[in-house]
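These are the structures in question, set out in turn.
Throughout, read-outs are computed from the coordinates displayed, never taken from laboratory work. Computed from a predicted model, the values in this text were never measured in an experiment. Cβ atoms are built from the backbone, for glycine too; each structure is taken alone.
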Structure I
Amino acid sequence: MFEILQRVWENLLARTEGPLNLRFFLQPTISIIFAIRAAMRDAKAGTAPYLQRYAKASKAEKKGMRMEIYKDVGKIFVIGTILDITYQLIVIFKQKTQASFYPLESLLVAFLLAIVPYLLLRGPVNRLIRYFTGRSGRSQD
């Protein structure tokens, strides 16, 4: 198990250099832009921060909230996955520096670059906007 985690970590670090490394800046940047847009939408509607609403939501509401995230960053996630698969294929077949293809690593990289920044910033940006505009956030219980 330790060897697998070590390989994943080394492969993740190797992705920051070489072909297609620009995606490590573009994907989070676009995800952050979408998070800011969503936070502005939330603040304008006067809703509580996303993760707070999600924690208190019913099962049906959570499904709708997940679809909302998918609409915002789903395309970034899919494009990130495709870019990482392309990266792995270049490394395997052109550069021959990697022996195997690891599809779960592609999903992990896309998740880390697209979904995580979105989730981390949407709530705090919502709070900042509500603080500076004087709007109160109503919780959806």
Structure II
Amino acid sequence: MASGNKTFKKYLAKANESYMSKNQMKHFKDILADWKKELSHDIDKTVSNMQDELTAYADPNDRASQESDMALELRNRDRERKLIKKIEQTIRNIDNDDYGYCEQCGEEIGLNRLQARPTATLCIDCKTLDEIREKQMAK
């Protein structure tokens, strides 16, 4: 469940509230902690389901289908494990008051971008430049 598919609770900033105030930091930390808990639960549930569903099919087609399904499920869970690590790093950044600012240029990432992707480490301008570079390197 990448953040592209996930909708997070919106933060409503108060008038004259400073960027990355204590309330904003708490809001994002709560979102990240809930997201991590949800992902961890999904991973545990998958492992349990795979153990329950493990069947030795006599038919090679059934066996191949089951192995393909399990491989896809494991790839998804691996992505989720990597996302959990990124969430944990983001929570550490919040705890160290090092959240909400671009790792490359130091500018504010912005509440709207963080609302859409709470684990974002780059402002939209630096992220766009990164994507352009990636496309050029792929050619």
key: Identity of the structure behind -0.40, -0.70, -0.84 (criterion: log10 I(q)/I(0) by the Debye sum over Cα atoms at q = 0.09, 0.13, 0.15 Å⁻¹, calculated), options I, II   = II
note = The highest value of mean count of other Cβ atoms within 10 Å over residues 82-89 among the shown structures I, II is in I
note = Calculated from one of I, II, relative contact order in percent (Cα under 8 Å, 6 or more apart) reads 28, and the structure in question is II
